[in-house]
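Every number in this text was worked out from the coordinates using simple rules, so none of it is lab data. No experiment lies behind these values; they were computed from the predicted model shown. Cβ atoms are built from the backbone, for glycine too; each structure is taken alone.
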Structure I
C-alpha cells in the first residue's frame with residue numbers, strides 16, 4: 001500500500017488530482033491510500049479518501065501529518081498571489097514557514113529511521129519565481145528573480161526543498177506551474193483569477209471583468225494538465241533531474257485577445273459581449289511582473305505534457321467542468 005498525502009487537497013487542483021488518482025491510479029504503484037489535508041473541503045467527497053481539516057500553521061498538525069509517514073506528498077497548500085501581496089506577514093508565514101516546519105518534521109523521521117524513510121515531495125511552485133526584464137521566451141537557465149512576495153515565497157520553498165533533498169532527508173521536485181486556466185467554480189483572490197473568469201463566467205451566462213489590456217500575454221495550462229503534471233512527477237526518477245530540482249512546465253502562451261478569440265470560436269459572438277473592460281492598476285502592476293512564454297524543454301524531454309492551444313484549454317474546461325456548454329451553438 002502506497003501512502004499519499006495531498007496538502008491543500010480541498011482546493012481545485014487537489015480535488016482534480018485526488019479524483020485522477022482514484023480513477024487511474026499511479027503508474028508503478030498498486031493500491032493507494034490517499035489522505036487529503038486542508039482548511040475545508042467540498043461537501044461531497046469520495047468515501048475512499050481520508051479528509052483531515054486543519055491549518056498548516058498549527059505545529060501539532062505539522063507533527064501529525066509527518067507521522068502519517070506518507071510515501072508521496074503533493075504539497076499544494078498556499079495562499080494565492082493577490083492575498084500574499086496584500087498581507088505580507090501571512091504570505092510568509094503560510095507559504096514559506098510551513099514548508100520549513102514540515103520539512104524539519106520529515107527530517108526528524110528520516111534521522112529516527114536511520115535514513116530508511118525518504119518521502120517523495122512534489123511541490124507546486126509558480127512561474128512567479130521569475131521577474132523581468134524577460135527575453136522573448138524563457139529557457140531553462142533563466143535567472144529566478146521574483147518581483148512579488150508570492151514569487152519570493154515560492155522561490156524560497158524551492159531552495160528549501162532542494163537543500164533538504166541534497167542532504168537526503170527527502171526526495172523533492174518543484175513544479176513551476178503555468179497559470180491554471182480555466183479554473184471551475186468561483187473566482188479567488190489570485191491576481192491571475194481574471195484569466196479564468198473571462199472564459200468561465202461568459203460560458204456560464206455571467207458577466208466577467210477584464211482588468212488588464214487585451215495585449216497582455218501569459219502562460220497557461222488546464223486543471224487536467226496540472227493533475228497530469230503532478231502524477232507524472234510522482235513517478236519520475238529524480239536522478240534524471242541532475243540536482244536541478246525545479247522545472248518550468250509546458251503550457252500555452254497567448255494574449256488576452258487570443259483567449260477571447262478562442263472563446264468566440266468555441267461559443268459565439270454573443271458570449272463575448274459579457275466581458276466588460278474595467279482596468280485595475282493593482283492587478284496590472286502584479287501581472288506585468290510575470291513571465292509570458294517558456295521553452296520548457298527540460299520538462300518536455302522528461303515527459304511532461306500540456307495542451308497545444310488555448311482552444312484546447314477551453315475544450316478541456318467544457319468537457320471536464322461544463323458539460324452543458326457543449327450544447328451551445330456558435331453565432
Structure II
C-alpha cells in the first residue's frame with residue numbers, strides 16, 4: 001500500500017509540474033512551499049492553526065500548511081485522515097482555482113478512503129460544470145481524477161486545451177496521461193502530445209525538462225531514431241544547467257534510454273556502458289527519494305549481463321541513500337540467478 005501511494009504521489013507531482021511552474025512565475029505564494037512548511041509543524045502549532053481556522057476559515061495559507069501537516073500522517077492516523085479530508089473538501093468547495101487544489105496534498109486516495117474520494121469527485125464535477133471556461137479549475141479537477149478516473153481526466157484536459165490551444169501545459173499533461181497507460185499505441189499518443197507541447201513552448205528551460213519525457217515516450221512507441229535524438233539533446237542541454245534540480249535526472253534517464261536503444265540494436269557492450277553512465281549521475285531530489293530507473297538493468301539481466309548490473313547497484317547507493325534495503329535485496333536475488341521484481345523502479 002505504501003509503495004502504491006508513493007508512486008501515485010510521484011505521478012501526480014510530475015503531471016502538475018507545468019501548472020506549478022506557471023503559478024511561481026506570477027509572483028504569488030508558492031503552495032508547494034507552504035505545504036512543505038506544514039510538514040515541519042509540531043502538534044501544538046497544528047492545533048493552533050486549526051483553532052484559528054474556526055475564526056478565519058478563508059485563511060488559505062494556514063489551510064495549506066495543515067494539508068502539508070496531515071499529508072503523511074493520514075496513512076497511519078484515522079483522525080489525521082478525517083481532518084485531511086475536511087480540508088481537501090473545503091478547498092474544492094471554496095477555492096478550486098487555488099494552486100494547492102491541483103497538488104498531491106489535495107488528493108484523496110480512493111482505496112484508503114472511498115467515501116471521501118466519491119464526495120470530492122462529485123464536488124469537482126460540480127465545479128467543472130459551473131466553471132466550464134476556467135482552465136485552472138479544469139486542470140485541478142483533471143489532476144484529482146488522473147489515477148482513478150482517467151477517461152474523465154482526459155476529457156477535462158482536452159476541454160482546457162480547446163479553450164487555450166496555444167498553452168503547452170495541456171498537451172504536456174495529456175502526454176503524461178497517455179504515458180501512464182500501457183501499450184505502444186498509448187506511447188505514440190503520448191509522444192504526439194509531448195511534441196506538440198515542445199513545438200508551442202517558448203521557454204528554453206521547460207523545453208529542456210520535456211526532453212526527458214520525449215525520449216522515454218519515443219522509445220516506448222518504438223521510435224528509436226527519435227528516442228536517440230531526444231536523449232542526445234537531453235545530455236547536451238543538461239550541460240547548460242549543471243546546478244539545476246533536473247540535471248541529475250537528465251544524465252540518468254538519457255543514458256538509460258540510449259542503453260535500451262543499444263540493447264535493442266544488439267549492442268550489449270554499449271548498453272552496459274550506458275547503464276554505468278546512468279549510475280554515475282550526481283543524483284537529484286527525485287532519484288534520492290524514489291530511486292533509480294531499473295528498466296535497462298532488468299533488460300540486461302535478461303540478456304545475462306549480471307556483473308554490470310551489480311556494479312550499477314553499487315553506483316546507485318551513492319545517491320539513493322534511502323534505498324539500501326532494496327538494493328541489498330536485489331543484489332541477493334541477482335546473485336541467486338534471479339531477475340528482481342523492480343516494481344515502481346521500472347517507471348521513469
**Report entry** When Kirkwood radius over Cα pairs in Å is computed for each of I, II, the largest belongs to
**Finding:** II
Requested in this report: Work out the source of -22500 here, i.e. which of I, II gives that when helix-only ellipticity at 222 nm (-39500 (n - 2.57) for each DSSP H run of 4 or more, over all residues; to 500) is computed.
Outcome: II
Query raised in the report: In terms of FRET efficiency 1/(1 + (r/R0)^6) of positions 30 and 206 (r between Cβ atoms, R0 = 41 Å, to 0.05), which of structures I, II is highest?
Result: II
Report summary line: When relative contact order in percent (Cα under 8 Å, 6 or more apart) is calculated for structures I, II, the one with the largest value is I
**Report entry** Per distance in nm of label points 7 Å out along Cα→Cβ at positions 126 and 238, the highest-valued of structures I, II
**Finding:** II
Query raised in the report: Comparing structures I, II by FRET efficiency 1/(1 + (r/R0)^6) of positions 94 and 310 (r between Cβ atoms, R0 = 41 Å, to 0.05), which one has the largest value?
Result: I
